[in-house]
Structure formats: structure tokens, C-alpha cells
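Just so it is clear, none of the values below were taken in a lab; they were calculated from the coordinates. Remember, predicted model here, so these are calculated numbers, not experimental data. Cβ atoms are built from the backbone, for glycine too; each structure is taken alone.
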Structure 1
Amino acid sequence: MGIGASTVEELVVNVGYWNGRRVLVTGHTGFKGSWLTFWLASIGAKVSGVGLPPVTQPNLYSILRLDGRCQSMIGDIKQPGVLADAIRNFEPEVIIHMAAQALVLASYHDPVGTYETNVIGVVRLLDAVRHSSSVRSVVVVTSDKCYENREQIWGYRETDALGGHDPYSSSKGAAEIAAQSMQKSFFRPFVADGHPARIATVRAGNVIGGGDWSSNRLVPDIIRGLLGPEGVVHLRNPKAVRPWQHVLEPLSAYVRIAELLDVAPAGIDEAWNIGPDSRDTRPVIELGEALATALGTGKLILGTNAGEPHEATLLTLDCTKAHTKLGWQPRLLFEDCVRWTAEWYAAWHRSQDMSEFTLRQIAHFEEMRATLHRHTNVETHRP
């Protein structure tokens, strides 16, 4: 069993730790950031966020009325001083860094901005942390695309080579290297007299869930198509294989790691893969068909990515390290992820109170108990 763990069901959120805790969430206006801000605020954390204004209409930040649940600072982390000001003014104990340029296609249009946000943003964050007396733990969220993708059939481990073909992927590999360099140069336990804040990086797979309206992202494109007037979805790369997981899965790992960085002995200050069970790595076409079935409407038109910028076809993660050392396990099967996502969008489409609906999904997730067979049969680990 992992560090500080006794049973899987304890490893969602330790309310006793987070109630009253001062937490800075960067990228709090984004999809994952809004879910995390809402979840932490619902259990009593004092949350401050720094990020860009929501860029879509509708957007999850506004739907969940998060302006009333957190202290929000609107700013671009590419600008010097934004992160330092947020840390100095709020004096957080925990930082979960998710602010990023998060789209592969957008990185082809603006590679310089992608590197500035995803790499220099991490350096600016950790440089500000080392001048803060309040920060105790930092979780830097990167991406499963940080690896040098060789289209291999087994999952990438945390010790595999970093890299990336496109600007987005390579920026995430560079962010990992930058975070590790800052950590080993200025922070304990790597520097005896370094800053006491402890740091980990987290590499999460493809995340789905209600409330994402980003452009050029699969689930939002599918939802817009299925619920739109024509009910048609064009899938650009239907054969691409990805490790799909519900948004609550990686968020549960982020808060677990952030807490352990503060309270556990050495061994957490590392990189962590967070992804679904190997059997839940599925092609795009299967996700599209499942969402269409769950919503009961629309049809899919299959295309190709001919003429489009390069995107990896096969990408899977080996999460054995998180399973064994953290005691973290995914709770939702692929079918659950699809159903929960479809139900969220269907409820929004019916104009339900989405704060209440989102809170119910979080409560259901927290109450779930993992089944033994789901976590003991690992199918695609390398020899």
C-alpha cells in the first residue's frame, strides 16, 4: 500500500486537511481549473485563482458562479510579475499550477506564446515561490504529451525520455525539465538550505467531463455538433488512441499529491503519471460513438487528418508508480466517464442548476468504492 494509505476509498479528498487551507489555483477560469476551484471551495478551502478571462461563451467558470467562491485575479502569466503578485498578495500554503496553453493546434499558430506560457510560466512560478515564506507545496501540472512519443504499444513511464513533435508537446517536456532544474537548484530536500516548499510534477492523460467548451478539443466539438441544429460531428482523427479519464480523476490525484508533499516524508517530490486503467485507452471514434449513444442524438462523419499539423496517433501511460506509491487508483470506467459527461451536458441543455448538479457528481465520485478486479489486471505494461 502507498505512502500514508490504508484503503483506496480514503484517497479522494482529506477534508480535515483542506478545510481552511489557503490554495492558489493558476488557470482557475479554465475547464479543469473551474472544476478544482469548485471542489476545493465546496470543502472549505480558501481558494484564490489567477488566470485569463474565460475565453468561451458559455464557460464553466461562469456557470458555477465561481466569482462568489474564490478570490479571482485576472492576468496573463506570460507577463512578468503576475504570478509573483498573486503569491505575495494571497500568501498561499498550497499552489496547484494548471495555467497553460493547452491545445496542440493552437501551438502551431503561436509557438512563441506556447513556450512562454508553458515553460517560462513554470520558471516564473517557482522563482516567486522561493521568495515566499507561506508556500508549503506546489503541484505543477504538465501533460502526458511531455514524452518523446514513439507510438509504442506500452505505456510511458516517468523515467522515459521527454520530448515532443509539436510545440505544445515539446513545451510540456521542457516544462518538466525546467521544474526539475528549479527544484534541484533552490528547494529542499535537494538543497540542504533551500526553500522548504516541496514540488511535484503531474502528467495527466486526456480529460473529459461536463463544462468544457474549448475550441479544437474533441469532447466540446462532439457536444457542439451533437446538440447543434444539424446534429452532425466531423471527427478529424478517428483512429487516434488516447487514455480518456473523467476530470475528477486527475484532480483527486493533484490534491492527494499536494497534501502528501506537505505532510508525508520524502518520496513525493517527483514526477507522476495519472491516467486511466489500460483497458480504458480507446480510439477517438469509440468515444464519439459512446457520447452520441449516451445523448441519444446526432451522427458522426469520419474524416482524416490529412493536411493537418502532426498529432500523435497512439499515446498511453503506465501509472503503476502512482498505484503503488500513492495508493491512487482510477474509480471510473470508460463507460462511466462517458455517461457522467453526457449527463452533465444534458442537464445543462435542460437549464438545470449546474452548481447543484456538479456538486452531486463530486459527491458521487467521493462515495464510490473501487472494485478489486479493476485494479489488479494490468494489460499493457512493458516487460
Structure 2
Amino acid sequence: MTETSPLKTAIARLIKSAGPMPVWRYMQLCLTHPEHGYYVSRDPLGREGDFTTAPEVSQMFGELLGLWAASVWKAMDEPAALRLIEIGPGRGTMMADALRALRVLPPLYQSLSVHLVEINPVLRDKQKATLSGVRSVHWHDSLDDVPDGPSIILANEYFDVLPIHQAVKRENGWHERVVEIDGKGNLVFGTAADPIPRFEVLLPPLVRMAPQGAVFEWRPDAEIMAIASRVRDQGGAALIIDYGHTRSDVGDTFQAIARHSFADPLKNPGEADVTAHVDFQALARAAEDVGARVHGPVTQGEFLKRLGIETRALTLMAKATHEVSEDIAGALKRLTDSGRGGMGSMFKAIGISDPRIETLVGLSDEAARAAEAGAP
């Protein structure tokens, strides 16, 4: 990292001219500034990047999501044309693994058109290389650009990078949290001078009782409502997997990750990934508000186990060398374990569907019991 990032200079200039900057705007600039934004100019994934996502840990993750998509297709009465959409598809690894699993169902595979929602030109090039042998792949800047039609939507570690608003509780109400400049020229957190009008009326019950100094963060509902409205109106389902909490509460989760370690989110904007935990209760509430059906959330570990990841791991290990078998066992533990370094409990999975789809495999208790009993 540089001592002073180019984006830090640009942000400081904006603050000096326009005043303190809301956290959501700061986060937005860090990630998507047209010249210096973190997600506009680089590949952040893998050992050489700043973080590793589940699809990069093991092929099993994407394969199981492919089989999950197949079960949804059946629940949709097997439409002749299906849009398989991934939002924030990384290097294309998860989609490639999912499509490999879907090839065992030729009627489904032939019905697919693949749509990737991606703004990063570096990652688009990597996705094109990864999916070079796949027919009918299309790239879009937003979900709104994907043609209408029955859809299955996948979003893994997408919502955590959507900009958050933060508010801090003071004696006279809740004040928006901002980024400002201290006397030494450093970026620091502060709060807006005036409280947010009638903010308490909108808060979840737990948050209303919070003590002074508490931080509440939220994301606008536009993204989840667009996904929910699409599957409600056009048929299909969405699967969202991310790290976060299952009920709306206070807490400051705004953080930066660089070289697989936590970093100061204000130190070098544009050169580290900035994220915040996902509020799954808020996602569910927004999806239900537009008339979609919500399934879950459940932990990622539980979801993958219901889909059969342990059986899949044993199958792969039976054909592998001892060294590769140990890698598979390690990947299984990382994806499903709740201990240190495990993604199993920190990450959650939630399904959003057309209300006519009553259960989704891995997410609904009824579907889980059917899967355990060996039903298709």
C-alpha cells in the first residue's frame, strides 16, 4: 500500500469543499470510484489478493449450488428457457463449477442462458477466460439490464459490499455517522450536527432500546427489492449467501480487509476491501414487503450439509491422492465449521422466491427433511 492513496487525497479534497461525508458515500467511493475504486481496478481474490471466497476454497461449493439450481428449476415446472444469473461473480469460478454439475441434466442445461452482473473490467476478463467454453454467456452492469424471463439468481458475498448508512445514538436522537478530517489531516469518524428527523419511528424494536453511543447501520432496500420483484413477477428464486446476522440490532461492523488481514478502513481508501455485515432480517422484511416468499436464513454450514457436501467430499476423496484428500477435508471444514477460520456459522444463506414455490431445498425445513429422506 502507498503512504497516501490517490483516493484519500480526492476524498480529503471533497470533504474540505463540501463538509463531512456520510459513511455510505465514503464506502461507495472506496469501492466504485471510477478511477481509484477498489472494485474497479483489480482482482481482489485468492492468495495473491486480499480475501478468499467460498468458491475459491473448493469446487464443491459451486457444484452444490448448481444442483440447488436444478432443484429450483424442477420446482418451477421446468421452464423451456431459464436465465441463470450471478451478481458479483468474482472470477467466474462458482458459475463454472455450477454449470459442470448442471451438465448431468441436458434438458436443463440446454434451456440455460447465463447472465453475469459485473462492473469490474479486470474480473470480466477473467470470467470470460474461465467460461470460454460455455455457450450463451452475457455480461451486464446491473440486474435491470438482464432480459426478462424465469430466473435463478445467485449472489455470494455481494450484499456485504453494498454501501451502508450508519447512525450514532446521542442524547437528543440519532445522528448520521460521517467521515471528516482532524487537525493532523487524517480521516476520522464523526457525527452530523443535527439528529435525523423522526428516525426512531423507523427502527426495529431492539434498536430503539439501545444505549447512547450505540451504532446502527442499514442498507437501502433497492437491491433486495429488485431481486424479489423479479422472481415474484417472472418466476424463479434467488439464493443469497453472505456473512452477517439474523436479526436487526446495533453494532459497528464497518471494516477493511487487505492481504487477508483486518485494516483501518479510513487509512488507505481504494486500496483495501471495505465491507459490513449483512442484516438478514432486513433482507427478509424487504423481500416480503414486495410479495416474494422468504426461505431461511440458515447458516452456510447447515445449508451445505443439507445439500450433501459431506457425501460429495467423500466421493472426491475416494478418487484422490492422500495429499489431495487432505485438501478436500480441509476445504470441507472451512466451508462448514463454526470454529476459528470456519465459514459455517458466520455466513448465512437465504432464499427469495416466487410465492408459488413453497419450499427450497436446503433452506426450508420441509425440503431439508425430504432431502434427508432421499427424495429428488
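Which of the displayed structures (1, 2) returns the greatest value of volume of the Cα convex hull per residue in Å³ on calculation?
Working: 1: 130; 2: 152.
That would be structure 2.
For structures 1, 2, calculate Kirkwood radius over Cα pairs in Å, for residues 190-229 alone and state which one comes out highest.
Across 1, 2, Kirkwood radius over Cα pairs in Å, for residues 190-229 alone peaks for 1.
Ranked on mean count of other Cβ atoms within 10 Å over residues 182-189, which label among 1, 2 comes first with the largest value? Please list the in-between numbers first.
Details: 1: 17.5; 2: 11.8.
Going through 1, 2 one by one, mean count of other Cβ atoms within 10 Å over residues 182-189 peaks for structure 1.
Taking volume of the Cα convex hull per residue in Å³, for residues 94-141 alone for each of 1, 2, which is largest? The partial results should precede the final answer.
Numbers: 1: 53; 2: 65.
When volume of the Cα convex hull per residue in Å³, for residues 94-141 alone is calculated for 1, 2, structure 2 comes out on top.
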